[in-house]
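Peer 1: For reference, the structures are reproduced in the following blocks.
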Structure P
Amino acid sequence: MSDKVEVSARAAAIEYAIRDVVVPAVELEKQGHEIIRLNIGDPLAYEGLPTPEHMIAAYKEALDAQDNGYGPSYGLPALRQAIATAETNKGWMCKEGDVYVTHGVTEALQIIFAAFLESGNKVLVPGPHYPPYMAYPQMYGASTVEYRLDSQNGWRIDLEDIRSKMDDNVRLLVLINPNNPTGNVATASEIDALIDIAEKWPKCTIIADEIYDGLDFTDNLVSVASRSSKVPVITLNGVSKVYFAPGWRIGYMAWYDPESKLSLVRDGVERLLRSRLCASTPAQYGFLAGLNDSTDWLTGHRIKIKQRLDYCLNRIGEIEGIECQAPGGAFYLFVHITDENLESDKEWVLDLLHQHHILVVHGSGFSPEFGSGHFRMVCLPSVDILEKAFDCIDQFING
C-alpha cells in the first residue's frame, strides 16, 4: 500500500465548531432521526424569515438579462456607491473607492489577513468570537490573541485586558458588534476607549465586524468608523444576516483611513481581489436592490426575532442547570452550563445530540479560554420548535 500524502499543517489545524458538530448530526439523520438544528445562524433554515421579495426579483432580473458574466474585481460600481452611502449615513465619510465587495465576510477576512499579516504578527479578538478569527491568522504565520469579554457583566469588553495584550506585533484589533456568539453590543464609550488604545500603537488597524448591526435591540449601536479621527478602521458587513440572504455570499469591507496609513496594504488587497476575479454578479444586483429600496420589511423580521429571543430567555430562566446573560443584539444565546462537575462542554453538546437530537454548539469552539462551559444556540426557529427543544434540554439536564 502506497504512503498517504500528508495534509499541510495549516489545513489540519483548522476547526470550525459551528459546522464540525454537524458531522455526527448527519449520521443520526441517516439513521432516520429528526434533528432540531440550533447550531447555525441561517435565517432561511427557519420559517417566517424569508429574503425580501424585491431582492429576489432583482436577482432574477439579472439572471434573465444574462448579467452572469465576470464583474469588476472590487464590485459593481452601483453597489459600491450604495454601500458607501449606507456607511456615510452611519456617521463617517465613505466613498465608492473605499468599498470592496467580497464573497461574504469570511473572504474579506482571508484577504485582510493575507495582506496585513506576516510571521510573528498578532490579531487581537474578543473571547468568545466567530471561529474564523482563530482559524485564519495562523495560515499566514500569525497568531490570534483573545481579549476577555466579562461573562458576569453582559459580556462587556475588558479594556484593561486589551491594554495588557497590546504590543508592536498587533496588526489588527477586532470588535464584533453585535458580538457573535454572545450578542453583546458595545457602547459608544467602550468603542472610544478601544480606539484610544489602538491609537497608541501606530501599526494597529481596527476591524469592525458589524454584520449584525441591523439587529441591535439596545438602540445604542454606533459605527466604529464614525468614532475614529485617526485610527484606521475596516468595517465588515454584508447581505447574510440583516438582509436574510446568507447563501448569496455577498459581503463587503469599507476602509476608513483618515491619515492614509494603509496605501501599501490596500494595494496588496486589490491585487488579491483581482487574482480571485469577482463576487457573484447577479447576487450583487440583489443586494443593490436591498440597499436602494425601503427596509420597512425589516421591522417584522426584527419583531419575530426579538419575540423568539425573549421566549428562549424565559425558558432558560425556568430550567435548573443553565443560565444566560441577555443579549443586546443578533439572534444567538450563549448559555452557561452551571453544572460544577462539567468536564467538557463539547461532550455535553454531543450527549444532548445523541440522546435528544438537539444540535447546539459547544462554547469552547468559540473560545477555549472564555467560552468553555457554555453552548451557543440560535433563536430563529418558531416558538413551537423552540418549546420542543427546551423541553428536551430540560429533560436532558434534570431527568
Structure Q
Amino acid sequence: MYQILIKNGTVADPANSLHGSFDVAVEDGKISAVSSEIGAPAVSIVDASGCIVVPGLIDHHAHVYPLAKIGIPAESVCFSSGVTTVVDAGSTGAKTFRKYKGFIETAKLTVKAYINVCSTGLDSLPVEVEDVDPSHYDEGAMRELVEEEGNKLLGLKLRTSKEIVKDMGYEPLRQTVRLAEKLGLSVMVHCTNPPAEMSELVECLREGDVMTHMYMNKGSTILDSSGHVKKAVTNARKRGVIFEASDARAHFGFDVSELAIQAGFYPDIIATDITKLSMYLRPTAFSMANQLAKYSMLGIQEDELFRRCTINPARHMKIDGSAGSLTVGYPADIAVFRKEERNIIFGDRADSSAQLREGKCIYRPLMTVKNGEVVYRDIAF
C-alpha cells in the first residue's frame, strides 16, 4: 500500500519532460510511481484536480536562521511555499559554520551552504558590513572546513558592492576566484552596485560560478546604454557562468529584467534571497511562490519557470541524482500548487521609489511533501 497517492493533478517535471495528467505515488519516503490512473490503495489519497504537481522547489539563495541573525525561520517559510531544499548564501564563514552543524544535520529541510570569504560571515549585519579584505582571508581555515564538511558546502560567497569593497575594486573578487580554484569550489558573487564595469566583473568568473542578482539596476548592470545585454555578459553565459535571479528587497529592477527577458536572457536559476527583513514583505520577494508569479508575469513560460527552481539548481549543486525531479526511486520531495487568476502587484524595491507592475495570476502553495512526509498542507486542500 502506498503512503501517499496524489491523483488527478497536472504534473510539471521539466527534468523528465513531463507536463500532463499523471498520478504520483509515494512509498517508503520515495517516489514509487508516476503514471496515469494509479489505482492501488494508499494510506492518504490526495485529489489534486486543477492543481500543478512539481518536484519540491529548490531555493538556491536565502539566509537561514540560526546561520544568520537576519535569517528566516527556514522550515516554516520554505515548506509553506513548496521549497524542500534551501541554500544559505554566505551567512557563515570558516570560523562560524561549525556551530550550526547540528541544525543543518537535524533539519527536515535539506540545507546546503556557500561559505562567506569573511571568516565570521554576516555576523556583523545589519550593523556593519562584512570584512572582505583579501589579506584577511583565512585559506587554512577554509581548506580545513572543506575537508571536514565538504558535502554540505557549495562554494565561496562574496558581496562585491561598492559600499562593501570600497576602494579595493574587483581585487576581492579576483582573490576569491583564485582561492576557490585552489579549493575546488565554485563562487557566488553578489553584484548589486559593483565597484566598476559589469563587463569586468563577469570576465573574472569561471564555468560554474554564479552571478546572483542578475537583474539588479544599481550601478553598472547587464545592459548597455542601448538596453541590450552586454556582449561580455552573453559571452560569460557561453563560458558556463550561471546567472541567478534572487531579488530580495532591492536587488532587482523592472527596467533591466523586462528588456533582458524580452531579449531571451532568462535566469538559469530563480531564487529569493529572502531574510527576515524581506520574507512576506510586499511588493517585493515575499516568498518563492511570489517569485514564480512574478516571473510568470514577466513572460517566462510555466515549464521553464519550474525548471529554474528544480532541476537547474539541482544540477548546479550536483544533487540531481536525488532532487529536482519526480524520478521513480528519488526521495519524495513534492510540491502542489494551484494557479489562480487574480490581480497582484509586484514591486522592484521596498520603498517609495519602487516601480510597480500588475500580474494576473498567483501560484498558491497547497501541499509540500519532504522525504515522503507531508510537511505543509493548506487547511482547505
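Bear in mind that the values in this text are calculations on the coordinates, not laboratory data. Given the structure is predicted, the values throughout are model-derived calculations rather than measurements. Cβ atoms are built from the backbone, for glycine too; each structure is taken alone.
Peer 1: Once distance in nm of label points 7 Å out along Cα→Cβ at positions 134 and 262 is calculated for every structure in P, Q, which label goes with the largest value?
Peer 2: Sorting by distance in nm of label points 7 Å out along Cα→Cβ at positions 134 and 262 in descending order puts Q first.
Peer 1: If you work out distance in nm of label points 7 Å out along Cα→Cβ at positions 46 and 110 for P, Q, which one comes out largest?
Peer 2: When distance in nm of label points 7 Å out along Cα→Cβ at positions 46 and 110 is computed for each of P, Q, structure P gives the biggest number.
Peer 1: Out of P, Q, choose the structure whose coordinates give mean count of other Cβ atoms within 10 Å over residues 150-157 equal to 19.9 when calculated.
Peer 2: Details: P: 16.5; Q: 19.9.
Derived from the structure labelled Q.
Peer 1: Name the one structure among P, Q that helix-only ellipticity at 222 nm (-39500 (n - 2.57) for each DSSP H run of 4 or more, over all residues; to 500) of -6000 was derived from.
Peer 2: Working: P: -11500; Q: -6000.
It must be structure Q, since only it matches.
Peer 1: If mean count of other Cβ atoms within 10 Å over residues 126-133 comes out at 14.2 when worked out from the coordinates, which of P, Q was used?
Peer 2: Value 14.2 for mean count of other Cβ atoms within 10 Å over residues 126-133 corresponds to Q out of P, Q.
Peer 1: Of the structures labelled P, Q, which one yields 1.5 when distance in nm of label points 7 Å out along Cα→Cβ at positions 222 and 246 is computed from its coordinates?
Peer 2: Q
Peer 1: For Kirkwood radius over Cα pairs in Å, for residues 302-357 alone, which of P, Q scores largest?
Peer 2: Ranking P, Q on Kirkwood radius over Cα pairs in Å, for residues 302-357 alone, first place is Q.
Peer 1: Ok, one more. Out of P, Q, choose the structure whose coordinates give relative contact order in percent (Cα under 8 Å, 6 or more apart) equal to 23 when calculated.
Peer 2: Considering all the candidates, the number was obtained from P.
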